Structure 1
Amino acid sequence: MEKSNGLIDTRIIKYTPLISPYQVMQDIPRSEQAKETVIRGRRDIENILNKNNNDRIFITTGPCSIHDTEATFYYAERAKELDAKVSDRFLIIIRTYFEKPRTSLGWEGLIIDSNMDGSDDVNKGYHLSRKILLRISELGLPCATEYLESFTPQYNSDLISWAAIGARTAYSPQHRKMASGLSMPVGIKNDTHGDVSIAVNAILAAQIGRPFLGINEYGTSSIAKTSGNTDTHLVLRGGDTGPNYDKASVERAQEMLKSKNLLPNIVVDCSHDNTMDGEGKKDYKKQIDVFQDTIKQVKDGNRGIVGLMLESNLKAGNQKIPSNLRGFDRSTLEYGLSVTDPCLDLETTIDLIMDAYRTLSKTSAQVTK
């Protein structure tokens, strides 16, 4: 279409055709083994939410964002070994985050810029994210992600068992509507200021059937009419006013949910503003304290705590990358180290989860006697 007297597309450099979800799924077909993992993962999470799973809880663990496929696969293999030891008490879900919300300049994630060089090859990103999800699912581990673009679920949601709507998008009518149509349980975070009511309102909205604009599997722009998602629930991640994982904050959130006739299900995000100290500084190592405090609440009888989230990578901390990645040489990156938020290292994560497993297993044994 020609530009009309400079009235349209005056700031568009070019359009690149977007590959259809159907074509990506043809290129990287879902295996039966992966399908079984996804179905089992979703069913297990639904049972946890509905208290049908003997007080089992889920733990999402993995990199803040995925940028290195081989490091991710090694992490997943080690997590699979851990899962075999704790599966009667914990459901281990691998954090596979491919889209990054930005409040300032920076890398927007593997789907948008899989080459990490500013080339923004989205078609390659959709292929690569699907390959990663497929391989992890074939290990037998369910995957979790945060959805930003309303198109993305068509490319990979058949390989996702749990999804998040983040603190920056919990306000968004588009994301609330998208959550109402997603085929898996969805956790919705309180906003960046710590306002839990934003997330509660989002949960209420997502549980009702809504229309939203998106694409179908063939990439055709469509009006999607949803039936509503009754498996939406609250994620506490702290805010700029401070953490909200403590017993009093959790119980206040649960009372708010109950006042709206919602299940008092809480997932505690052990990272982000829940790692903030009294001076407003965040320390990723504080995830350990948040995790242990939340496990103590579970041990003390809070059955509404259904899950925990950890940001964890092969190595502790993170490495800086330029905000403008044009010309960046990704071969200079250190293996197994986050390029976004700082993470706990894998060995610490394993020890933390094993200690929690022993704590809760001992509690269950005492209750049984």
Structure 2
Amino acid sequence: MPGVIVLPAGGFRRAKAAITAWPGYAPTPLVDLPLIAEDAGVAAIRIKDEGARFGLGSFKALGGAYAVANLLAAVLSRQGVALSVTSVDLEAGLCAEQTQSVTVTCATDGNHGRSVAWGAQRFHCGCTIFVHETVSQGRVDAITAFGASVVRVPGNYDDAVREADRCARTNGWFVVSDTSYPGYTEVPRDVMQGYRLMADEAADQWTGPPPTHVFVQAGVGGAAAAVSVQMRARFSPAPALIVIEPERAACLFESARTGALSSVHGDLETIMAGLACGEPSILAWQELERSATAFLSISDEAAVDALCLLAGDGIAIGESGVAGLAGLLAVATDSASREMVSLTAGSRVLLFGTEGVTDPVVYNDILCSRQR
């Protein structure tokens, strides 16, 4: 919406200061893809490889854990225990006696829950994560490795979101979600402010003439909106933003088509598990409806093609992380689509490989199936 500031600059400054001070922080690499750029008929393609982020395998490490720290600080302040406590204080266990009685929860397709569980372990609170029935066991195991309890529920991701919210209200837990909905926006806003750091690093790392296009994948849209805000903050003019979703879970595409926040239904089954979301985040939509140049849905086959193409270049990016590249390749091979988004031989494209190999079994099965 015009005039609505979804992610205030001050909130990002606080997120950046906190996260960059965490032990193990390091910017992830921006990788040049000259051969793929040549084949796609553009001047440059660079991809931000998030696989090594804090050892968690995805950009989600920037959001969930940061929001856990902020939530605990707010709880301690309301209780009169500590009026101003930092994530460094929390990690040191300064208020562990009080935080251990707090439980955070969320729904996840894998990566966000892993970040929240990691944050709960680091900052000394309880954690229960809800997953839907098709989340792989490898991704569940990665969450329980941080001491969290995992509850598997029937249905899809959006059903898990509702169950996490219901159990939180029943048990007095605190939801740390990466999706926002009516009456619940402040914690997701913190999550998105953390995500902005990924785009901020990419802007710092970009050399030469600035990017003309950003192809970024979306589930509920939080990461895409965070990238959008930071691209507008760092580049003038801002690069054209093209939002990519799985064709079976294209809720933002549907919202753009109808001109209003819209959901899609069904099992949402897709190989791009981290993007299998049927209901957009309201905060994300407030940003993307005004800033996105185009919305595009892609097939699972297109994602597999992109994953294997990167693997052939020695770059291991997971099924959800390759969707931006898959969307770019779909546009690059269609003259009408190229014209629609002004993609030319001089275009410079920024992509975000938002996850590494978060489930090696799934990743290797994809590669092996393509080699047969």
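Comparing mean projected area of the Cα convex hull in nm² across structures 1, 2, the highest figure is found for 1.
Given a computed value of 0.6 for distance in nm of label points 7 Å out along Cα→Cβ at positions 30 and 350, which structure among 1, 2 does it belong to? Could the numbers behind the result be given before it?
Values: 1: 3.1; 2: 0.6.
Here the read-out was taken from 2.
For helix-only ellipticity at 222 nm (-39500 (n - 2.57) for each DSSP H run of 4 or more, over all residues; to 500), the calculated result is -14000, so let me know which of 1, 2 that is. Working through the options, I get structure 2. Ranked by FRET efficiency 1/(1 + (r/R0)^6) of positions 70 and 246 (r between Cβ atoms, R0 = 41 Å, to 0.05), structures 1, 2 are topped by 2, which has the highest value.
Here the criterion is relative contact order in percent (Cα under 8 Å, 6 or more apart), and among 1, 2 the highest value is seen for 2. Structures 1, 2 were shown, and distance in nm of label points 7 Å out along Cα→Cβ at positions 190 and 334 at 4.1 was computed from 2.
Taken together, the values in this text are just the output of simple stated rules run on the coordinates, not laboratory data. For clarity, every value in this text was computed on a predicted model and none was experimentally measured. Cβ atoms are built from the backbone, for glycine too; each structure is taken alone.
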